[in-house]
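Pasting the structures here.
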Structure I
Amino acid sequence: MKQRILSAAVGLCVLFVVLRFFDTLILNAAVSVISLLALYEMLAATGHIRYRGLSLACFLTAAWIPFLKTSYFVQLRLFPVLVYLLVVVLFCILLAKHETLNFEDVGFAFFVSLFIPLSITTAIYMRDSFGAVLGMFYVLVALGGAWLCDTCAYFSGVAFGKHKMAPKISPKKTVEGAVGGVIGALLLLLGVAYLLSHGFAMLGSPIEVDYLRLALISPLLSLTSMVGDLSASVIKRQCGIKDFGSIMPGHGGVLDRFDSVLFVMPLVYIIARHLPLAGLA
């Protein structure tokens with residue numbers, strides 16, 4: 001537990017630094033690094049890291065995606081070109097390595113090299129679509145919706161867990177933990193939103209939070225978070241590993257911390273586009 005708390009504290013310090021430079025290319029760089037680390041862990045877990053050419057194509061794609069749209073220049077029109085080049089390169093690698101490389105491997109590489117960075121890059125889209133203040137609010141709502149549910153579910157499960165939720169996928173997760181995660185995340189997320197509204201006001205950028213809408217979508221974020229967490233558990237179980245990595249002692253790898261974020265972050269962006277949860281005062 002001490003290791004988990006220390007790792008979490010270090011992670012929060014890194015998050016604070018990134019938020020401090022939220023409206024700069026540092027956010028893009030941070031998203032790129034996280035994407036690369038998560039992609040490396042996925043390729044290593046599934047054994048695809050042994051295909052060097054395949055891995056290099058995936059890494060180059062993932063590293064560039066967060067820079068296709070920034071506050072300083074827009075290159076989103078290059079995205080179809082990037083995807084096309086990735087497809088051509090992957091099939092060239094398949095032709096060259098067809099005796100040891102399967103089409104399924106190419107399909108998997110294509111999927112993860114786009115899904116992982118695109119999901120995390122929605123943090124950049126939120127900044128550039130809603131502005132620095134509201135963008136930061138939505139990013140923190142997304143992170144809170146994922147991580148608060150996971151934390152509350154853990155402690156609820158330890159305290160009250162009796163009925164297994166998915167014993168063949170993640171034996172330690174319980175129905176009681178899931179319920180506690182949804183309720184706890186709802187209450188804490190409303191508290192975080194309240195503190196953020198006061199914090200932004202003190203900094204001279206007041207916002208008005210729609211607490212009713214936030215309360216209504218919070219359970220949806222929690223359930224989506226669980227889908228992401230269980231999906232990662234299925235992959236780890238099928239690969240015969242406990243964690244994706246060890247970069248965060250007590251937590252595992254980057255992907256172990258961002259598995260639920262990969263699902264929640266895009267959902268918050270979609271909701272915010274059609275059902276704003278906050279506005280500038």
Structure II
Amino acid sequence: MTMEVDILEMSERSAKFVLSDVSAAFANGIRRAALSDVPTLAITYVNIYNNTSVLFDEQLGLRLALIPLAANIEEFVPVEECICGGSECPACRVSLTLSAEGPKVVHSGDFVSSDETVQPAEANIPIIELKEGQKVVLEAIAHMGYGNQHARWQAGVACGYKNMPLVTFNKCDSCGACIGECPQGIIKMGPEGAGISEDDILKCILCKLCQGICEIDAITVSQDERAFVFTMESDGSYTIQQLIINAGKSIKDKATRMREILESL
């Protein structure tokens with residue numbers, strides 16, 4: 001059986017969709033791949049030449065490491081896989097310089113990249129506020145990596161899913177108790193008693209409070225074990241479409257490698 005994808009919401013950075021006809025293991029694989037197996041560029045080393053701000057060098061370095069960098073990731077490889085042998089060439093290393101003097105708020109857009117295709121995903125990320133006479137001069141070195149190595153390389157954020165809720169109403173006596181009990185406010189009274197619309201069913205959190213309050217056991221709350229409601233966000237280093245596609249490609253590549261290993265035994 002072929003899996004189905006029903007797009008509910010889609011923007012450049014976030015998506016909500018229903019993935020059907022798959023196992024829980026596959027759904028969790030997509031989530032984990034988006035968080036840890038999709039490569040990104042991130043600042044890993046910082047050469048600080050002058051820092052008279054209120055932040056210690058280490059604090060400044062930590063802030064820089066978490067600035068998402070947008071790039072054509074296919075043009076880069078991890079240092080340990082590069083043909084340069086670790087000497088760090090343009091294929092595995094990008095330099096971003098920053099020189100600022102107060103009074104001003106330094107933003108990510110103040111970086112000057114050695115590669116025009118590599119830029120902060122957002123230009124307005126605040127880094128530090130410099131007072132009169134304070135300076136920051138540094139060089140930040142970015143490398144490619146994976147989220148399973150460090151959080152700085154995690155392209156997916158707020159990636160999660162839940163089973164598709166299934167709520168049935170049978171011989172409802174229209175007492176209305178379930179309406180007041182539902183924390184989501186999605187149960188409405190209709191001509192045939194209480195119910196939930198197709199649009200609102202996705203808001204159900206499977207708390208089963210409506211089922212518990214019903215004195216005639218007219219409500220049954222369950223879940224579809226092979227359908228999942230996903231929400232995903234990108235940090236900006238990828239569009240959300242690219243993130244989801246690359247997460248799926250990562251699973252496919254791993255499955256292919258496993259098949260090759262098994263066939264060679």
Structure III
Amino acid sequence: MQEKQDKSQEMLIAALRKALKEAQAVVIGAGAGLSISAGFTMSGPRFYEHFQDFADAYGFQDMYSGGFYPFDTLEEYWAYWSRYIELNRYSPARYPVYERLLELVQGKDYFVITTNVDHQFQRAGFDHHRLFYMQGDYGLWQCSVPCHQKTYDNEAIVHEMVRSQTDLRIPSRLIPRCPRCGKPMSMNLRIDATFVEDPGWHAAARRYGEFLRRHAHKKTLFLELGVGLNTPGIIKYPFWQMTAQNPNAVYACLNLKDAAAPREIVERSICIQGDIGEALRVL
């Protein structure tokens with residue numbers, strides 16, 4: 001049985017290699033599974049290595065839960081978030097998954113839409129004009145109200161927060177505040193209706209839309225990587241629909257679990273279940 005599964009996997013990899021070679025355009029849709037494969041795990045040993053003190057003090061057992069914890073003070077809130085941002089936005093990936101992906105599409109007409117907010121595509125060398133970070137960026141802050149539609153780079157102050165925190169708190173002087181209204185800043189993440197879509201966000205959205213229109217009838221590979229069912233309306237469902245509408249399109253789904261396609265496009269689909277990084281390495 002294992003030998004049969006291995007042969008089936010080899011056939012799927014070969015089919016994806018062929019689809020990549022023949023594609024006139026590649027649309028990459030990336031979710032959390034891609035970054036997890038690169039080493040950005042949110043729980044387990046990596047969490048306890050960096051957040052054991054927060055786990056002991058507040059009781060949460062993974063980084064994701066910590067992001068929603070109702071801290072009593074902004075000093076505690078930013079002590080947690082600065083450490084989180086430094087680890088997941090400004091530290092290098094453990095495995096070269098993004099670099100392998102770039103090698104595969106190098107020389108191709110490609111575009112990336114992602115719900116990931118960790119900036120790993122740009123760190124790996126992807127052209128930032130071919131990226132649409134739909135859900136925000138750990139590296140940006142915004143007014144929490146928001147009183148205006150602008151975002152602010154946070155790298156320098158995040159590193160200072162991490163260096164300066166004691167007893168799970170940052171100094172009050174480092175609490176970031178809106179330069180216009182004075183209200184506290186917040187993460188530029190799409191978690192509620194206050195999310196700021198700044199001019200850069202809208203420019204990326206336009207470039208993505210133009211790319212899709214330009215390749216609407218061409219041999220296009222819709223390459224979905226690590227996308228779950230939390231927000232399927234952003235990548236997964238549109239990829240299915242665009243594949244169905246374009247008879248020259250191929251849909252590929254790489255996921256650790258639940259790699260599947262609807263029956264309407266199953267004959268033009270390549271679904272590979274397993275570690276994304278390993279599949280890209282074999283490719």
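Distance in nm of label points 7 Å out along Cα→Cβ at positions 29 and 101 was computed and gave 5.7; which structure, I, II, III, did it come from? It was calculated from structure II.
Could you tell me which structure in I, II, III was used to calculate helix-only ellipticity at 222 nm (-39500 (n - 2.57) for each DSSP H run of 4 or more, over all residues; to 500) as -25500? Going label by label, the one that fits is I. Among candidates I, II, III, the computation of semi-axes √(5λ) of the Cα gyration tensor in Å that gave 47, 26, 13 used structure II. To which of I, II, III does the computed value 0.80 (FRET efficiency 1/(1 + (r/R0)^6) of positions 53 and 181 (r between Cβ atoms, R0 = 41 Å, to 0.05)) belong? Among I, II, III, the structure yielding 0.80 for FRET efficiency 1/(1 + (r/R0)^6) of positions 53 and 181 (r between Cβ atoms, R0 = 41 Å, to 0.05) is III.
Throughout, read-outs are computed from the coordinates displayed, never taken from laboratory work. Keep in mind that what you see is a predicted model, and the values were worked out from it rather than measured. Cβ atoms are built from the backbone, for glycine too; each structure is taken alone.
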